[in-house]
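Below you'll find a set of structures to go through.
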Structure I
Amino acid sequence: MNFVWRWLRRLLLALGVIVIALAAPPVYVEVACRGDTIDQTGQQPLIAPEWRRAESRTLLTYPEWHIVHAYDDYAAVIAEGEPHDFAYLRAISGFWTTLCPLTQAAASMGGVTVETKATIYTIGVSFTVELLAKAGYEETLGRLAVLLRGSARAPLDDLGAAQAAEYAAFLQQNPWYKWDFAADAEALRQSAGGSLRDKERRFALGAEYRAKAAYARVIAAAVAEVGTDEPRLRSVVSGLSTQDLSQIEGVTVIGPLGDGIEIETERYRVYTRILERLALDGADILEIAGNDEILITALSEKPSAEGAINSFPRQGYADFRHLIVVPVAGLAARLRDLNGLTLEHVHDY
């Protein structure tokens, strides 16, 4: 009985340590990452209230995109390298260290709601647990399997890399839980050879895909209950005629508004491509979803960029990502002249 009690205490202690470790980053952000709140009541948006979105959301969409970028980094690393070459802890720390300056900056945009914080902390902890579990396997049994395999890649090494790249591309515009993980697991089964590495990849990746498929069903059901976020948004632009705007794929013209023309578009990566096209055609952006500031991420070979609230290297690429807040009124001009930077994404609200 003493033996059982001793191990139970050890288990409870270990669980307690894990809970504290996972809670530490959100607690740190809450305590140490507070900014100065600025009154924004003087701002008079043009866009109707039902199409307005909280301005701070442009900053707080980045943490979810950090996860998207991490999957893209992972795919880039394993395209020619091994899963244990990916720096899992760096990807995890990047999520939390970037969240701090974003939270501070969000205070000047009206702050962050409790619901938004809860969502970000939940996906952050889930991301942390997932990568820690993956790192624990790939740095031990996975690394051993690579050592026994030798330098020649097995068929499932290449298939796993292709699946990772396709998944990363999918996430640019779609929620993760809509990915067909079961199909990936089946593809592993059908393509596996008789080598030890193929058997190991089929087991390891197959288990990961099946777990994600089960979790995706839970999330999809929950989303169906509460409803999805509005996938479209409205902007006000000037410098182009109604006819010119109607010729741009993905743009729906609503009509004149203030000194410009109101348009409706999809959000996410599609919106970034539309904004690039508008800027190229000579348009200016007057307002987006009722807001006058927006976050962009840009890439360069230099470790810093003027005005960036955070900069850090990407894994799998020989460059750096920069997070920059720009006025909406100057967004098109900035896209036309990025001063040596390459636009990655415009973070809508």
Structure II
Amino acid sequence: MRLVASTRKISRLQNAFLPLVAVAASLVICALLIALAGANPITAFGIMLSAAFGGKFALTETLARAAPLVLSGLAALVALRTRFWNIGGEGQILVGAMAAAWIGARTSLPAPLLVPCMLVAAALAGAALAALPATLKLKLGVDEVVSTLMLNFIVMYVMMALLSGVWKDPVTGWTDSPDILPAAEFPVFWRGTRLHLGVLIAFAAVVAIGVMLQRTTFGLSMKIVGENPKAAQHAGLNVSRITLFAALLSGALAGIAGAGEVGGTQFQVIASISSGYGYAGIVVAMLARLSAAGIIPAALFLAALTTGADEMSRQTNVPFFIADAMQGISLIAVLVAMTLSRYEIKFRTVERTPHS
């Protein structure tokens, strides 16, 4: 008897069902980890669910934490659609945050222009950072996985140098950037919560990117380039231009995520301004199966993990880092599910003849 694997095309229902299977598998595995930590998994998951969605404050906090995940997930999705492996979302978020903080502290700008200028500056900064590895790939064949990943560390150290240098408060010694002006703070839609303008922008971006990918010729061109660059080139598509545009759009979305954290949450740049949103965005995009429609539920899932894990840790003494473990396990589970979905496993009995 032997195994025979043959490729097959999965249905839309199966395609939508796979992320749910992956999430369920990750929850089962993490339940074992919680049990090993000495807590009841059902109780722990109940605490996480209540902390993430139980009440006005919990729900709005989850939405606020989901906003940068939505944008970083969209950034990863757009890049991956054209086979540009943008691992630099973290750095692009940081440069976006720094650009937004610099603009937000400018007293020379009219107050009504501060928020729009912050968003534009953050988008341009993120796009500019993404343009560098994209150009290196297209012109010199440099691996974008390495270049985007290395840029994350370069940007982080530049930010830390600013926080410890010119931005350091000479009186208190705090390593934070100057506060943005009150007029630069994003409007809050629900008083007493952190449901700010950045959340609305993130959810509106899902609609805009979804329409672009599904309803425009450029979105179709991106899909063709991602699935078969050689065929796209033979069809007359400018593969380099499309890839570069995807990289720029990816960086701009990540940069806006950084602006949202400055304008709606922190009101300045701090060392932990991102909290790994750039890397988590890759998990969001994969859980969404590179579909804009799946970005919001995937981002809400990861946001609920981080929001609920903090409260669960306080009540059960389970380490907070269980949320990071769940993110990683979810990514591995969905990748395994995607791989297995491409094959149909059959068992065949092979008759053996005796050797003469």
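Taken together, the values in this text are just the output of simple stated rules run on the coordinates, not laboratory data. The shown structure was predicted, so the numbers you read here are calculated from the model rather than taken from an experiment. Cβ atoms are built from the backbone, for glycine too; each structure is taken alone.
Taking 17.6 as the value of mean count of other Cβ atoms within 10 Å over residues 80-87 derived from one of the structures shown (I, II), identify that structure. This value belongs to structure I. A value of -23500 was computed for helix-only ellipticity at 222 nm (-39500 (n - 2.57) for each DSSP H run of 4 or more, over all residues; to 500); which of I, II is the source structure? The value was obtained from structure II.
Ranked by FRET efficiency 1/(1 + (r/R0)^6) of positions 184 and 256 (r between Cβ atoms, R0 = 35 Å, to 0.05), structures I, II are topped by II, which has the highest value. I, II: which one has mean count of other Cβ atoms within 10 Å over residues 192-199, as calculated, at 19.6? Derived from the structure labelled II.
Please state which of the structures I, II yields 20 when relative contact order in percent (Cα under 8 Å, 6 or more apart) is computed from it. The value was obtained from structure I. Have a look at I, II and say which one yields 1.05 for Rg/Rh (Cα atoms, Kirkwood Rh), for residues 160-327 alone, as calculated. Label of the originating structure: II.
Assuming 0.75 is FRET efficiency 1/(1 + (r/R0)^6) of positions 120 and 296 (r between Cβ atoms, R0 = 30 Å, to 0.05) as calculated from a single structure, say which of I, II it is. Checking each candidate, the match is II.
Calculating mean count of other Cβ atoms within 10 Å over residues 96-103 for structures I, II picks out II as the one with the greatest value. Of the structures labelled I, II, which one yields 4.0 when distance in nm of label points 7 Å out along Cα→Cβ at positions 152 and 312 is computed from its coordinates? The read-out comes from structure I.
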